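Pasting the structures here.
Any read-out appearing in this document is the output of simple, stated calculations on the displayed coordinates, not a laboratory observation. Computed from a predicted structure; not experimentally measured.
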Structure P
Amino acid sequence: MSSFDEREQAFENKFKRDEEFKFKATARRNKLLGLWAAELLGLGGAEAQAYAKEVVKSDFERPGDDDVLEKVFGDLQAKGVETSEQLVRKHMDELMGVAMQQVHDGE
């Protein structure tokens, strides 16, 4: 195998690892966001866990984060929780850092 082929393979492997990490971190972030929203919705225990799973699944509807934002914000609005899209988006951004650390640490 040539040096070029080895470098190409290394880049491909790094890209694969990075994409897998990003996928896991996003899924973790969505779960954490779902648990946060569940608390605001007055859900606990198994109901909170089930809601968090719904939030994770909502991310597969469209590319990007808008589907998750719309689900959580819509559910909070429907229950009369005082919030805004900006607040939910800000919390999503904060939780991404937490999720990335958790995935990195293997939690």
Structure Q
Amino acid sequence: MNIIGDVKDRFCILIDDIADSAGTLCNAADALKAAGASDVVAYITHGVLSGEAVNRVNASSLRKLVITDSIIASDAARDSAKIRQLPIAPLLGEAIKRIADESSVSSLFD
């Protein structure tokens, strides 16, 4: 794992689409902390979190892993103090409504 740039005393945010085993994600968090990052959080769209992923996240340098409910979280993920699941249905519903109404979808993210 190579860190490009100086992360010393920085708050680092990792963003990805899918976390399955969470191995790369946790290795990246550990590398950032080892390089001096003050804190590391991650935001993932689809938290598959299969196998030992939840244990891996719990043992990692991540302070928080935020996932959406696009995939139903396991009991272990729901019980983890490090994992937070956010509902995505309201955002998808509003996007679909705006598409049907021919209004701005991009303004959802302003």
Structure R
Amino acid sequence: MADKSTKSGDEGKVIAIVAYITLIGWIVALIMNNDKKNDLASYHIRQSLLLMITGIVLMWIPIIGWILGIVLFVFWLMGLISAIKGEKKPIPLIGEPAQNWFKSL
């Protein structure tokens, strides 16, 4: 039987992973993390939000935005891998601002 801290850590990891899987996944992760805040989950929820906002903005910029969308996809993979590993590793250019701007999440 796993102790409570391991179960809580696993739950935070699951929420962090779900946060990267589409907008619906992000909303589900936000709701799951709302009752009992988990530091790892909150960290990745904030990063994922700024990643999605940036993606939506870049989508409307022809050619340059689409090329940068590939970079954003790589950042998304980096964030997802970090969540799978259970690490609080910031995504380049997006990670730190996300933590500062969305502190309430």
Worksheet entry | Structure (P, Q, R) behind the derived value -25000 of helix-only ellipticity at 222 nm (-39500 (n - 2.57) for each DSSP H run of 4 or more, over all residues; to 500) | R
Worksheet item: Here Cα Rg over 2.2 N^0.38 Å has been calculated and equals 1.32, so which of P, Q, R was it run on?
Response: P
